[in-house]
Structure P
Amino acid sequence: MMKLTARLSYFQLAPKAFQSLLGFSGAIRKDVLGARLTDLVFLRVSQINGCAYCIDMHWRDLLKQDAEPRHLNAVAGWREAPFFSERERAALNWAEAVTSRSHHATNDGEFARLRAIFSDEEIAELGFAIAAINAWNLLNLGFRNPVPEKA
């Protein structure tokens, strides 16, 4: 078993930036999108980025919300799984489009599908949620923040 050791404690060495990112993350209004949808997006983006620390955290958060483990196991293959609502599918599609095409513009068709299901306020909140989890993923990956052995 490979056990990662943190390269450095970024949260202790840059406390002001860390607290600002915590504040930014805390400002995401889960009441607008719903906690389950927000955490599904966080989980999927973390899977794309390969951030084990965040995958573990958001998987556990979803379990606390009574999400079915079988549904969570299917998040990476959400297009083929029957467990996701149209709203969840639209959010997951947008999260993937924004995350995996960081150097390319998203297309108008993807945005139109998103806008058919979400309000402008929800789309804005979703955008900030995607940006926040990408930031956390990059920090945790770059500094090798290890997954805690015990939850």
Structure Q
Amino acid sequence: MERLYLDSSVFGGYFDEEFKIWSRRLIEKIIDREFQLVFSEVNADELRSAPTNVIQLVKRVQAVQPKVTLVTPEAVALASRYVKEKVVGGSSMADCLHIAVATMAKADILASWNFKHIVNVQRIRGYNFVNEKLRHAPLEIRTPREILPDEEG
């Protein structure tokens, strides 16, 4: 079973007109246990102040007992390295933490709707350049739509 890390934008995308079709399909597949969800402290921190409907969704998803992963010193160091290597600027540290935690947790895919700092070909190449340099496995970074391409939307 593929291990899937969702950044917080996918949970919010469940209720967003532009992203809801694909976010809902992906989250329902997680609930149906077609993917193993990797959930992190970064998600928990970001979603703590989310609207009530998003918090209810997170609780529903957590009922499938995702693999919860902590923000370790190694993940913080990796996130800092992304910034040092200028993959993104320092103001994007939370985004870097998502990538680093997913990398350290050995997620197969990270799903996001953040096109500026995460799902962007130059950024993906940069994150994976750093990962490979430090002997971490590359991380597939995709939108929910790219993960489910065989389904009509």
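Structure notes:
- Parent structure of the calculated result 2.9, given that distance in nm of label points 7 Å out along Cα→Cβ at positions 109 and 125 is the read-out and P, Q the choices: P
- Origin of the value 1.08, where Rg/Rh (Cα atoms, Kirkwood Rh), for residues 37-92 alone was derived from one of P, Q: Q
- Value 1.0, calculated as distance in nm of label points 7 Å out along Cα→Cβ at positions 85 and 117, assigned to which of P, Q: P
- The maximum of relative contact order in percent (Cα under 8 Å, 6 or more apart) over structures P, Q, that is, the highest value, falls on P.
- Test item: percent of Cα pairs over 15 Å apart, for residues 29-68 alone calculated as 34, pick one of P, Q: P
- Ranking P, Q by mean projected area of the Cα convex hull in nm², the structure that comes out highest: P
- Parent structure of the calculated result -20500, given that helix-only ellipticity at 222 nm (-39500 (n - 2.57) for each DSSP H run of 4 or more, over all residues; to 500) is the read-out and P, Q the choices: P
- Among P, Q, structure where distance in nm of label points 7 Å out along Cα→Cβ at positions 5 and 141 as derived comes to 2.4: P
Where a number appears in this text, it was derived from the coordinates with a stated rule and is not lab data. Since the structure is predicted, the reported quantities are computational estimates derived from the model, not experimental observations. Cβ atoms are built from the backbone, for glycine too; each structure is taken alone.
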